[in-house]
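Next up: the structures, one after another.
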Structure 1
Amino acid sequence: MRPSSDNYLISDLLDKVTVHTIDEKGEVFNNIFFKNCIESVFHLATFFISDHETQDITPLINSNILLGTHILDAAAKAGTKHIIYAGTHWQNYGGVNYDPVNLYAATKECFQVLAKYYINTSQLRMLTLKICDTYGKNDPRNKVLPLLLKISKTQEYLEMSTGDQELGLVFIDDVVKAFKLAHERVKDLQAHEEETYMVAPEKVYTLKEVAQFVTEVTGKELNIHWGKRPYRKREIMKVKPIAKNILENQEMVDLKKGLELILTYDKNRYVSP
C-alpha cells in the first residue's frame, strides 16, 4: 500500500498478512516479486470516478495504468505465472467490444491492452473479470445502494432520474467467490493465454425496482422524487452480456437476502433506534 493509504477496512487482517509499502518507482515492485516468489497476483487496485475533471486525469492514469504496468513488468521479470484483473463492464458501453463509458473505463481498458505485451512475451497468463455493480456490508463508498439505505433511515429528500436504468448488483460474498473461481480457471491456462469473464447477478433490476426492494426490507418509504434529474452522460440503461458469467450455475445471494444481511450487520448505520 502507499504511505498515505487508509487500512481501517482490513485492520483485523494486518497481523495475518505481509503489507508492503510502495511508491511510483518500479524497483520497489521488482524487490517485492523477486524476494517473495509470487505465483499469482490479484490486481484489484483502482481509482474510480464517474465524471472526471482535469485534476482527476493524473490519479486515473497513475492508479489504473502506471501502477498496473509496474506490477506487470515486475511479475514478468520474476516469472510470475498468473494475474487475475478486476475490470468493469463499463469498458463495454452498449455491449460492444470496445467503447468505454468514461475515462475511468478507458484507463481500465488501456491496462488490458498493455497487458497483452507482457502476456505475449513472458510466462504470464491473465484472466479478467468484468464486474457489474457490487454491494455488501460495511461499504464505505458513495454508491447508490448505501445512499438508498441511508435515506431510508434519515428520510432525506432525494432527486433522481426516472429510474429505468438497470443495475447488476452482486453481493460481496459472490464477488469473492468469483475471484476464487477465476484463480482456479487461470491455473488451467497455458503461457501467453488470456480470458475474460463477467461477474453478474442471476437477475438485474432497474433502479426503481432496487428502491422498492429497500422499502420492502426496511419497511420505510423512500423520499425520492423520480424524474427530477437527467440521466448521466452515456448512462448504461441495459446490463448486456459481454462475456460468459463466471458465476453461471453458482448459488448466489439474491438482492433481498443481501439487503437483509446488510441491515443485520450494519444495524446502527441504517436502522433507526
Structure 2
Amino acid sequence: MIGLLIAIMAPPALEDRATMPAAVQAEIELSGREIIERAQDAAGGELFVHPRTLRLTGYNIIRDEAGGETLWDRYAMWRQFPEQKTDAHTADGKVRIEAWSNGSLAMLLTFDGHRTYNEKGLVADQSANAMWGANFGFGAIRNALDEGWSQKRKADRLIDGNPTFMVALTDPSGGETLFGIRQADSAIVYVGFDTPKGWHERRYSEFFSKPGSDWVQAGRVRLFYDGVKSNEAVWTDYEVGTPLPDALFVVKEPPEEPSF
C-alpha cells in the first residue's frame, strides 16, 4: 500500500509533462502589439476602439469581508469616452454607476469629467477622484496602439483553464496594465493592475453580441483585490454610441426611480 501511495503522489516524469494542462507558448513569434491588434479586432474593431459612449445594464452581486452576498438586482453603467488617454488609471471622460436593490437606491456615483458626485450630490472632498483609480483600467486596451504606448508580451498563462496570451501595456505616464487575451479566439478575458486597494484583477467571460452589431460584450465580470473576490457584475444588455446628456453625470438630488 505504501508503495502504491508513493507511486500516485510522485511527480510526473519529464517525458510526460507535455500531456499536463499548461499555458502553451502558442505562436511564439507573435509580438505584444500583434496580440493586441487581434484582441481589438475580435472585440469589435473600430467600434470597440472608438465607441464614443457605452451603456451597460444588468445586475451585480456584492461580497462582504465575511463572504456574505448582497444582490443589486438593477445595475447600470454609462460611459462617455475621452478621445485620448495618457494614464490608464485616472478618471477621464465621464461615467455614471447606479445600483438598486429591491426598489431602493443602493449606490450612485458619477464623474462629469472634473468632479465626483454621489447620491447626495457634489462630493466636497474632490480627492475622491483618486478613488476612480481602482475602477479605471480596462479602457487601456482601446488606446494601447496609440503613440506613446508600448506593448510587451509576457509568459502565457491559463485563465479559467484556457491558454491565454499575456501582454503588459505601458501608458505614456509609465503606468502598467496587464491583459490576458484568450488564444483560441482573441477574447479579452483578463486585466490586472495595481490600485490603492491592492492588486486588482478582472476576469471576463460569457461573451455576447446583438444582431447587427460588431460589439462583443462580456456578460460576466468577476472582480478581485489581492486575490479576494469583491463582486460579480452580470451584464445583460448594452448600447454603444448613443448620445448621453451632460446632465446624466451631474447629481443634484437622489433619484426616486432607476434612470434605466
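What follows is calculated from the coordinates using simple rules that are stated; it is not laboratory data. What you see is a predicted model, and the numbers here were worked out from it, not measured in a lab. Cβ atoms are built from the backbone, for glycine too; each structure is taken alone.
Among the shown structures 1, 2, from which was the value -11000 of helix-only ellipticity at 222 nm (-39500 (n - 2.57) for each DSSP H run of 4 or more, over all residues; to 500) calculated?
1
Starting from the value 16.4: which structure in 1, 2 was mean count of other Cβ atoms within 10 Å over residues 81-88 calculated from?
The correct label is 2.
Here FRET efficiency 1/(1 + (r/R0)^6) of positions 153 and 193 (r between Cβ atoms, R0 = 30 Å, to 0.05) was calculated and came to 0.95; which of the structures 1, 2 was it taken from?
Label of the originating structure: 2.
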